[in-house]
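Following are the structures in question.
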Structure 1
Amino acid sequence: MTLLILGVVLWSVAHLFKRLAPGARATMGTAGRVVIAVLIVASVALMVQGYVPAEGTFYWGRSAPLVGINNLLMLFAVYFMAASLLKSRITAKIRHPQLIAIKTWALAHLLVNGDTASFVLFGGLLVWAVLSVILINKAGKPELQVPALSMPRELATAVATVVIYGAIALFHLKAGYPPFG
């Protein structure tokens, strides 16, 4: 559990550093990007290494209705991430689509994973994402960029969503976490 907690804390600190200590981050210059990237990779490694063997109390497990809700939420999470990366039209309507994707992903996983390790991992990343939105909004709300309507871009977003969702489902199946049922 210690590795998992360290991973979530390191992820949060690395991502929030720019917001919480902008002067210190600015003094690092472009080398700071490399440092932050290394910290983020290390945090993911710690979370992966810490999650599987983590022990703790089990409160609830998967059920067909919760799995269905999880899958629908995951489809939305993947869509928001793809829309953000491809600059789909929905990004003109919502702020922070990537953080919305993370919050949706975390909530979806909390629905079907009611154990202590999942509370630490998914709950911790949910708290980080909420805090990130608060700090970004506190710094000022820039105008939303309205991308021109592009049907090829919208179609690419839909296709990317389905392909990525399918890849995630296949990965979960191969890892022993059946995504359906």
Structure 2
Amino acid sequence: MKAYAILSASGPDRAGIVYDVSQFLFVHNCNLEDSRMAVLGGQFALIALFSGEAPDVARLRADLPAFEQASALRAMVFDAANPSASSRPPALPVRLEVVAMDAPGILARLSEVLKRFGVNIETLDAHLAPAPLSGTTVSSIKMKLLVPQEVQLKTVKEALSELADEINLDLVFQPVQE
């Protein structure tokens, strides 16, 4: 029987980490289904959905301490559901992009508005970088959202626009094709 699990791992960045992780999955007859990997503050971070036969996933779990020792990564495995079997309420995919001079709380304020309308944040990328001419730190946030079918896009957009005016954000909010 096919089983699904999430592998979460992090540790000091170095060449060969992706090989170590993919090889670990491969030797346990497991398949990488979906993943996000990044280097943040000199640390490699990974979250990956993988699948395999239940005994192979169990063996992978048992071998996790040896993998951590060999790879110098801290790792955890969590049970997951088959992504194609999960039923989600109907929702419209929307892209939200925000650019602003960096200040504490931007993401907290944005996510509070989204929470109020029951909007699910499916993916989120946030970065800080110096502005080209001034060198001022600029915050850039990109999200893929799922807006529930019963929620009017116009209402969410208006609430986000009010916030943008209040705390000086530039934002793009538009439906996307999947």
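Assuming 0.35 is FRET efficiency 1/(1 + (r/R0)^6) of positions 130 and 146 (r between Cβ atoms, R0 = 30 Å, to 0.05) as calculated from a single structure, say which of 1, 2 it is. Answer by label: 2. Of structures 1, 2, the largest value of relative contact order in percent (Cα under 8 Å, 6 or more apart) belongs to 1. Highest-scoring entry among 1, 2, by distance in nm of label points 7 Å out along Cα→Cβ at positions 2 and 18, is 1. Please state which of the structures 1, 2 yields 15.4 when mean count of other Cβ atoms within 10 Å over residues 26-33 is computed from it. It traces back to 2. Here helix-only ellipticity at 222 nm (-39500 (n - 2.57) for each DSSP H run of 4 or more, over all residues; to 500) was derived from just one of the structures 1, 2, and that gives -9000; the source is 2.
Supply the structure label, taken from 1, 2, corresponding to semi-axes √(5λ) of the Cα gyration tensor in Å with the calculated value 27, 25, 14. So the calculation was done on 1.
Which of 1, 2 yields 0.85 for FRET efficiency 1/(1 + (r/R0)^6) of positions 34 and 114 (r between Cβ atoms, R0 = 30 Å, to 0.05), as computed? Checking each candidate, the match is 2.
Given a computed value of 13.0 for mean count of other Cβ atoms within 10 Å over residues 74-81, which structure among 1, 2 does it belong to? Among 1, 2, the structure yielding 13.0 for mean count of other Cβ atoms within 10 Å over residues 74-81 is 2.
The numbers here are math on the coordinates, done by the rules we state, and not lab data. Since the model is a prediction, treat every value here as computed from it, not as a measurement. Cβ atoms are built from the backbone, for glycine too; each structure is taken alone.
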